[in-house]
1. If helix-only ellipticity at 222 nm (-39500 (n - 2.57) for each DSSP H run of 4 or more, over all residues; to 500) is computed to be -8000, which of 1, 2 is the source?
2. Suppose you compute Rg and Dmax of the Cα atoms in Å for every structure in 1, 2: which one lands on 18.4, 53?
3. With distance in nm of label points 7 Å out along Cα→Cβ at positions 25 and 41 computed per structure, which member of 1, 2 shows the largest figure?
4. Can you say which of 1, 2 returns 23 when relative contact order in percent (Cα under 8 Å, 6 or more apart) is computed?
5. Out of 1, 2, which one gives 14.4 for mean count of other Cβ atoms within 10 Å over residues 113-120 as computed from the coordinates?
6. Which of the displayed structures (1, 2) returns the greatest value of distance in nm of label points 7 Å out along Cα→Cβ at positions 81 and 145 on calculation?
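A short reminder: the numbers here are calculations on the coordinates, not readings from a lab. Computed from a prediction, not measured in an experiment: that's the story for all the values here. Cβ atoms are built from the backbone, for glycine too; each structure is taken alone.
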Structure 1
């Protein structure tokens, strides 16, 4: 009894420390974003004056990153385009690839599965030079289309492998019953398999969007025009020499947090179902 109570106390303490460790940076970001410049470096934990001027300046000024004529809305729009298309195309391809690996018999299937998993485990930085040469040769350097293709190289292998596991866990009897009723293989995939694997699809969609939204290495390497920057590159560009506008920067960080948060809230039910199913299995 005493031992169980002691472990309970230790668990609560660890959870509280973890909560504090995660919350303090987030609170600091919000606090700085809502402080006026005159109150930025005061020692007050709670700002004496709260203002939205940092957000207003960031969204209306064309000089947020040390250069003129480009609105902060531009990288925000670019990130939405890149993350949305990379997620939509990548998850769609992964659905068909995962289903094929899980249900269709063909030669060298095990070899192909292993290659897909291996391609995901490669560190991204080892591909930078090769990808740069490839994008340059096909005239896709400094373009959102080229960046989307690069992100799909990361998104598709992981999503394919994850969905393969979900599809393999669905009883074949459901699919056989649909085929007996006259459904085609594609019809069975969309009417039977995908509804049963909705938690898995939601999980890989969140992963794909979050990775494409916040990725920095490839975006900084392959984009060199301010009007093509994604949000991650734009936030990095706001550090100009020794000058750092903390209020605007933290306002930009909060804006960058909103789309992935909204997507997670929309798909939260499916993600929780997926976690629960995994725990039961």
Structure 2
């Protein structure tokens, strides 16, 4: 990263918090996020200098080439990170225990080309997929722990109420897997305080608010993110058990994605929260 792209020093707490959006190719963003007449091939370089992480959705629908992952890596600044939604062919199946080949094809598709910019891998399940403990455990056991000597971090995004049981978390804890916190009324919404990192998908942006979220809501997310990063658990975020025991980790990395809802407002929300955390955009164009 060039000197023009360096950030001032921050507390260790803030540096453990990543704020991002889903993807970077979204037509409405060309009117309210990207500079006028910015070529489409520069959208990723620009976006990655306004947020610190991007969740990639295209990997859910089809395989990307190793050269594509390498291109994404080279287009983004030092310290940036990508979360990848894993292949739907692994998660959208009746018998999860039979997903081994699909999992291997995805992991071996070239994701290692992202290097240090490879963030958590998101395994998203259909809203109709119900919790079946033996089959789900068989799936978790198939997830590889590393690739090319690099530890892989997995997070599961479950969307059926049957997963809201301590038996589900007992399995994720056993295999060292995190769970997605989805801030939405449409899907189960809970945080696992015992996870090594927090992965939150914030889906309540409002098209009538310039920043997608009110100033009060953004302040609340700043507070929660800082508590998570310091190893604690906010008292206003739901857990599976009504009176979940307090869990204090030493520290955590936190991923907050403004995604879905009024998607056109996602970049504004992410940038507003980053500003509250004390970050400024990196220089554009980069030196």
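1. Answer by label: 2.
2. 2
3. 1
4. 2
5. Only one of 1, 2 returns 14.4 for mean count of other Cβ atoms within 10 Å over residues 113-120, namely 1.
6. Across 1, 2, distance in nm of label points 7 Å out along Cα→Cβ at positions 81 and 145 peaks for 2.
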